[in-house]
Structure 1
């Protein structure tokens with residue numbers, strides 16, 4: 001069970017590392033614009049916003065990786081809870097799709113971590 005939990009934690013970390021790349025480095029590219037539904041003009045105007053959001057997602061990924069490497073139960077639970085809460089807020093304020101991309105994987109991983 002712990003192996004499944006750790007694989008799910010790693011998956012959530014990878015999702016957030018990918019979001020970091022999208023937000024920090026690809027925000028103004030066609031790929032970034034498609035991912036976030038941005039026009040080229042709006043992407044340019046909000047580039048620093050994307051950079052900031054990407055950094056926060058990177059911290060979430062780093063915390064989850066730390067939890068895995070150190071085999072730290074508390075870190076895994078804390079950062080998965082942060083991801084789930086951020087996903088709920090994002091779904092309520094930005095896009096319902098965030099529930100499936102961010103919240104659901106975090107809640108599933110959290111459940112497995114707690115059970116394992």
Structure 2
């Protein structure tokens with residue numbers, strides 16, 4: 001095994017693996033992921049499938065949408081490896097009128113970037 005690389009990513013969770021994946025996609029040919037145990041075996045494993053796109057930041061919402069699209073077929077098409085991603089839902093509850101208004105605002109923001117949530121009439 002070669003012990004010299006241009007880029008060493010410390011940690012093989014979802015963030016470390018993502019950094020390594022995107023660096024190689026950008027053309028960096030010499031990337032290694034260093035992990036003390038098995039890849040995605042820590043907190044990443046506990047959150048498998050929990051890829052919410054509902055966020056208060058438009059930029060984070062766009063980033064999360066891109067991640068879901070990658071997990072939902074793009075990664076397998078690119079690598080030939082089934083990542084075992086299964087979409088699952090989530091539930092948001094609001095106990096105050098202000099929180100309901102906040103959730104409606106987030107839904108409108110989500111719709112603006114192509115993430116579809118039920119309309120007010122469907123709720």
Structure 3
């Protein structure tokens with residue numbers, strides 16, 4: 001049985017509230033879970049004490065027994081020092097600008113550089 005530490009959504013529409021639970025990975029997101037480990041309220045400011053409430057002893061026990069946290073929880077736990085931060089993957093090529101856009105950007109930079117050099121030359125004379 002593969003155990004995951006994940007968020008179980010509660011709250012009303014557009015007002016999320018999450019429970020941090022240890023659950024079998026085959027169980028539904030908001031369904032059956034093994035143990036409740038804490039709560040997470042993303043609507044509160046980051047400095048607020050109630051934003052992330054975690055029983056660190058239970059989480060450490062589950063991590064030691066091989067439970068895998070989701071990427072979001074791994075980020076939150078890294079802030080608490082319970083595990084290391086996840087590796088942030090490089091963006092795909094789809095997010096990079098296209099070839100013509102890159103050419104236009106280079107031309108614009110060259111024109112700006114030439115104008116700056118001309119202004120510097122005019123001031124020097």
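What follows is calculated from the coordinates using simple rules that are stated; it is not laboratory data. In this text the structure is predicted, and so the values were computed from the model without any measurement. Cβ atoms are built from the backbone, for glycine too; each structure is taken alone.
Starting from the value -0.67, -0.83, -1.06: which structure in 1, 2, 3 was log10 I(q)/I(0) by the Debye sum over Cα atoms at q = 0.13, 0.15, 0.18 Å⁻¹ calculated from? Write down the numbers at each step before the final one.
Numbers: 1: -0.49, -0.63, -0.85; 2: -0.67, -0.83, -1.06; 3: -0.65, -0.76, -0.98.
This value belongs to structure 2.
Could you figure out which one of 1, 2, 3 the value 20.1 for mean count of other Cβ atoms within 10 Å over residues 12-19 was computed from? Please report the intermediate quantities before stating the final value.
On the way: 1: 20.1; 2: 16.6; 3: 11.8.
Of the structures listed, the value fits 1.
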